[in-house]
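Student: Please find the structures below.
What follows is calculated from the coordinates using simple rules that are stated; it is not laboratory data. All values derive from a computational prediction rather than experimental measurement. Cβ atoms are built from the backbone, for glycine too; each structure is taken alone.
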Structure I
Amino acid sequence: MPPSYPVGLVWLRRDLRLSDHAALYHALRQCRQVHCVFIFDDDILAPLPRADRRVEFICQSLTGLDDALREASGRADTGLIVRRGRPAEQIPALARQLGAQAVFCNWDDEPDALARDARVRQALAAEGVALHSFKDHMVFARDEVLTQAGAPFSVFTPYKNAWLRQVTPFFLSAYPSERDLPERLAPRPEGERRAVPTAADMGFEAGTLDGLRLPTGCAGAEELLADFLPRLPRYRQARDFPAVKGPSYLSVHLRFGTVSIRRLARLAWEQTQQQPHDSEGAATWLSELVWRDFYFQILAHHPHVVHASFKPAYDAIVWDTGPEADALYAAWCEGRTGYPLVDAAMRQLNTTGYMHNRLRMVAASFLVKDLGIDWRRGEAWFARQLNDFDLAANNGGWQWAASTGCDAQPWFRIFNPITQSQKFDADARFIERYVPELARLPAALRHAPWQARPLELAEAGVVLGTDYPHPVVDHAAARERTLARYSVVKQAG
């Protein structure tokens, strides 16, 4: 097929790679010459804290991408165009400057992103430039997996079963997006041949990733994947224990597209097909990837979940507010609730930008069902702190924990933070790492230090209320308050 356009522009967003890239593949097929651009969106940057780790992750990943473009073309005059501003202004202006007749990008179904893309499309149309968009960061999206009645699923297991029935090698195959790069990658204009800016160049703190062992860019994703694959057979058993190296740690790379979802799902799916009796780990990992698609399609079909409960009846719940609730929320955010596993989880999040998935459930349940605080406040804190923050997954996880979402845990199921600690951190190794003030207590007492005898506390050098806080609430009493709080849902039902 001959190219349709002399010049095309690939607008990179949450897809920071060259391999298996839908928009890049289609641009190279349809254009004689292709430019690649990333826009640092001021509307996204403005509200971020200056120590936001994600900015540095993106900068480092873009630097790797810039180098990869030059390496692919074999020419020094190529590379990534990087600008800062509002996409609705920058993309049309750049298309005009480059003489591009079409812009190519991949879908982003977050409501703000859809509104942004609509503005860009309108501005490009005024210039006579087409905008083409493609599915890339999901295996199945929007209306691709529906019930027999043609409606979106709202329960995960039937969705997963339909997803598995529908998936074939075709849906998991890679786009050969690097094949035509050497021939068709266009030289950057002289004024655009700048190095990728650093976080410091843009007014953010430098060194936010130092010491975090978070490799960036496509090379970082490859490093983590190579480390994970030998551990994949044990994934189902190991993934729930925060002191064990169980997860893939690839979530931030999926979030920014430095690795393809099709590649990861293909690795897991092929193992379940080739070794059906010895693929428990792969099947569990694939299920987690399907959850990701599930939450994306929930957001696409039910955008009201961004601000409200998926189940409208749950918006009748009255959450605690006022100075006392604010103080409890601050204690939760800062990891000083007096419940060691919750505090360790929150300190891990605040220190590293990562939180183990089991602990996300425990910490969320504690905020909502022990402290009686609106799940949206917790969702906002996670959105601010998580390196892998993704609106669909974060919202879905919080509504699951709060019982307000689709296929959520029942409202009367309330995690006990002590038994969760004893079950999933039995030796208290995770607690010891992030709550070191309790390290000298016997492991069995680190789960609930207020249960230690005075002599045991003295021998460990722990003064409750000074070295480590007393519990901010009594779990048993909080449970009763939560059951009463959710009674409005039971009455509505």
Structure II
Amino acid sequence: MLNGLNRASVLLVGDLMLDEYVYGTIDRISPEAPVQILNWTSGNAILGGAANVANNLAQLGCEVFLAGVVGQDHAGEELLRLAKASGINTEGVVIDRHRATTVKTRLISHGKQMLRVDKETHSELAEEPLAELIDFAEKRLPSVDGVVLSDYAKGVLGQDATRSLIRMARAAGRPVFVDPKGDDFAKYAGAFLLTPNKAELQRATHLPVGTEEGIRLAVDRLFSQTECEAILVTRSEEGMSLYKRGAGEAHIQTEVHDVFDITGAGDTVISVIARVFLGGYELETAARLANAAGGIKVGKFGTATVSIDELSSWIRERAIRGSAKLVDLSQAKQRVSLAHSHGLKVVFTNGCFDLLHAGHVQLLQKAKAFGQLLIVAINDDYSTRQIKGNGRPLISAKDRAGIIAALESVDYVMVFSDITPLRLIEELRPDVLVKGGNYAPAEVVGRREVERYGGCVVLIPTIDTPSSSQIIKEIVANHHLAKESSGSTSD
């Protein structure tokens, strides 16, 4: 899909910044004052703020027309030079001799940020540069596929400018993607997509967002305030939630494992979601890739971009990680032996998992909490048919194993052909044997064997959700009702 994205062009309007990094070592305190001395070793400057969004879009294969304001100073010249070097069209960047270029200077020692110095202006644009910026946008809009507004509350996207840009874009039939700021989102009325984080959502709606229900209520209020088509709430380690007006919601689990630096993560998210959507794919697909790209970005130091090649590599590595979870008995025994040699607890559970549902997912999540290594054994197609009857399984063992392996809580998956998992339990000797709360202790296959060598059996209460068999019966019943109501008699 990433290799087949349609060509796309974007008008990017927002607060342009130059991010400076000063690197050095700290090994002494100043005699002049109780402060550390940074011994300079190197320094560099890169595109920041809205210019970083433009750079991300350019690296994702977008044609980017950048509009914003810089001062008549060295920082402004450097920003324009870097943007042009990245293939960004800078014709829409206004040079305002009465306004300094926004610069954020970060002092870095031993891989850590020690201090940040900001040079910036917050006032809205004067009449002349604002008119020049709006004029450029109006002329460029017919030739682009979409508009991205990157608001850092530095004055470029004031109320008048933002409303004018969105009004013109809507008149031209171009979707507007907004990375918002501030406590008044009314100026974004008519935008296609807003991407606030939880704190920004709370500030804009004056509603608490500590719970799922709280977030939904705040999102509903934001829909009323802005009449936008969709809202993507970025939720840090909780992932993202995509809400489409009148069309439900989708929750996307975070892909982040090690967070190194969150600088510019929001820039990456809005860049990827705009690029993929304008490249011809639905919004949820774009959001899922944006979530992955955000995970890649926070693993990098400083302001940075994420390329198509990096996203593609991440997808391939994820697939490899999933397939690496599929093991046979001998491989599983090696993993268990290694875990035990490091003093880790091994948890084991089994089932058919034919039509995975919420109860299964919760069971596996809770099972993992009883140890450090979770092995899930899945009945093959033959043994599933023996247990469940003719017509089962609905999903092949290969696909069931792949689905289970994709769950974060699961470490290894194995497929077995026996009716019961007794032989596997005797071979693997797990520390904890887990089954659902619908079993009585006496009904758990392998209980005596596990307890005999010092292990334990845990029964996890199941949530009140239909079983796979009940879900299948309901599907069949609904299918027959639909046929009868349509008057169809064919099978």
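Student: The value 11 for relative contact order in percent (Cα under 8 Å, 6 or more apart) was derived from one model only; which of I, II is it? Don't jump to the answer; show the numbers that get you there.
Tutor: Numbers: I: 15; II: 11.
This figure was derived from II.
Student: Can you say which of I, II returns 42, 25, 23 when semi-axes √(5λ) of the Cα gyration tensor in Å is computed? Present the calculation step by step, with values, prior to reporting the outcome.
Tutor: Working: I: 42, 25, 23; II: 51, 30, 19.
The value was obtained from structure I.
Student: While we're looking at this one, here's another question. Computing mean count of other Cβ atoms within 10 Å over residues 195-202 for each of I, II, which one ends up highest? Each step should come with its number before you reach the end.
Tutor: On the way: I: 15.9; II: 20.1.
Going through I, II one by one, mean count of other Cβ atoms within 10 Å over residues 195-202 is largest in II.
Student: Of the structures labelled I, II, one was used to calculate distance in nm of label points 7 Å out along Cα→Cβ at positions 3 and 395, giving 3.9. Name it.
Tutor: I
Student: Given -12000 as the derived value for helix-only ellipticity at 222 nm (-39500 (n - 2.57) for each DSSP H run of 4 or more, over all residues; to 500), which of the supplied structures I, II does it correspond to?
Tutor: Structure of origin is II.
Student: Say we calculate distance in nm of label points 7 Å out along Cα→Cβ at positions 267 and 307 for every structure; which of I, II gives the highest result?
Tutor: Between I, II, the highest calculated value is found for I.
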